Structure I
């Protein structure tokens, strides 16, 4: 648990419990900062199971959870459609463990708690008698919308857990309309309980050169850790197809160091957010051919620094990138389409500049953390007008 309220500063003030799990790709720090600004008279208590020694033992090392996982998910494990780590982290037994710990750990704050906000579906974090909210970037069933996804990888027990978690939330705030549709159609959540809040960039905003000469450099940038899922191998293959046409072009791959890659492909390894911003400021094109993506905050970070985008037409990405105005959308896994998009932008610095300007304006208008949390705070204040303490009946679960 991270309680960042200063000693004595909020004595007697209502409490907001912010339930997180690690950094959430730097999102949790942004949410915590903005929630403090939105509710200045409240004491924000951040509850994070990943920071507690006793809770961390509930992961891979818990033999009871291991036994439950081997029994409940034996088919997924034997067919190698899910790893043991995935099955254990999403098991109903583990969620029961975490909920049990959470209720005991937060007991000192429950009497003065105004509301709870969970930024991920780690477990069911609702407390009877207190309004509970969720902020999520995905659902398990939204995976079914990705081309080529193996439907046999769906964990039906986890979907049931999701239904219970969503059912206990007063409202579910989502990053994208894509997830909003999934909640309403796949999980039966009433539309008035699903609120599109958006998201913001995490990498720092720094000065950039917006002159057309920047876009004539031929410097292509990729950023991603989950190499195959983010489509890195497809990008390297596509770059190989056009490299001879554009001998001055370079492809910089942030996230992994390269050893035997072809010429002009440079592996950068992992960087800090500040270093990522600098790479983006120096680049001419941002290419992110992901095959499966809950949202795509890295796209916002690239656009806020004036980069034209090449990415795939899946998930929330068509919401972020206006095709033909701020970037180019291609089918996932289509190396030929990816090469054609690279060829077009490398040959058109003026088009890159126009795309970059449009994307930059789009991000500043719609995707910032203050705007996101203002949507969340406004909806919560509306709910709290009638009563600061309320409950959702335990049998109020969505049906499918």
Structure II
């Protein structure tokens, strides 16, 4: 049901300062006056990036591949691959090969155009396509802008995400109120509840290729510092428990990184110590300066764009009806939790709480499928969620659990 969001990182893997030059004055076509909320504004220099991600999440859908420049976010072309859905018995592997081939052809075409433009003057007799590319770069003030834009990795492909993001908004309704309550309790901006859009599309069962899990996409090693993680019970997949962990992590990063939310939010992707090293290297705490001037093997396209992506999804979530129309309401049953004061098997929980296994499974994504298959023991301290109306009627649990 959920479509996993993958960002394919293509960047020129060298440690160097940006040589692209100065981008002319640009005002966001979406965020008027740069202000999204009182706490978050679009920093000068990130307007193009934020606009790009707003379009990726709201304008282009999954069958549209946007070919763009990684530094200026100039969009060269949009490859429509919807025709492949009409081909019967086309395997996903073959479909991916066809898409990769089409994208490669388009990338090579624009690389050639950029190289041609690097040798041309404005008055030269250019093809119509070359003229269009020339005009896209008219506000870039650098003599080497075209040859730089043709460098390996500068032309990138990004799949549109409109339907996936719209679906994420629908499912976020199941959790976002609880998440905002946790953030408020911890004294953090409620806007941070939009980070899971970037991380997981609000899918508590999301697992990345590197085995980060849950809506906040915690790696197992980091997660164990903040919550319970085992093969049978993994709080990374509990939206509320993992939010307490994310809140603690974000607060620590914010305090460590000079109370700068752009740095703290970017550190959620890159690590707080990594961001500290970057600030020391660049000599600036300004996120736009860092994004423009710092490149490394680890601080690539995904890290550079994490804050811009966050601002984009925050803006879209606050303006969802404008971009996506009416979104139906998800069935968000109110629930509470009991915390185990001693280890219990799932079958014992079933009897104690008056819930069947399907209900326990539905309300407790932290409990693994293997646990249900083996009637596993839930550890002391595990939080078991259940509908509020059921928890008000249970009796005789004091020796096994407490209501929280």
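So here's what we get for this one:
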| read-out | value |
| --- | --- |
| Structures I, II, by distance in nm of label points 7 Å out along Cα→Cβ at positions 140 and 332: label with the highest value | II |
| Which entry (I, II) yields the derived value 1.05 for Cα Rg over 2.2 N^0.38 Å | I |
| Structure from which 20 was derived, relative contact order in percent (Cα under 8 Å, 6 or more apart), options I, II | II |
| Which of I, II yields 3.7 [distance in nm of label points 7 Å out along Cα→Cβ at positions 212 and 348, calculated] | II |
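Laboratory data are not the source of any read-out in this text; all were calculated from the coordinates shown. From a predicted model like this one, the values you see are computed outputs, not experimental measurements. Cβ atoms are built from the backbone, for glycine too; each structure is taken alone.
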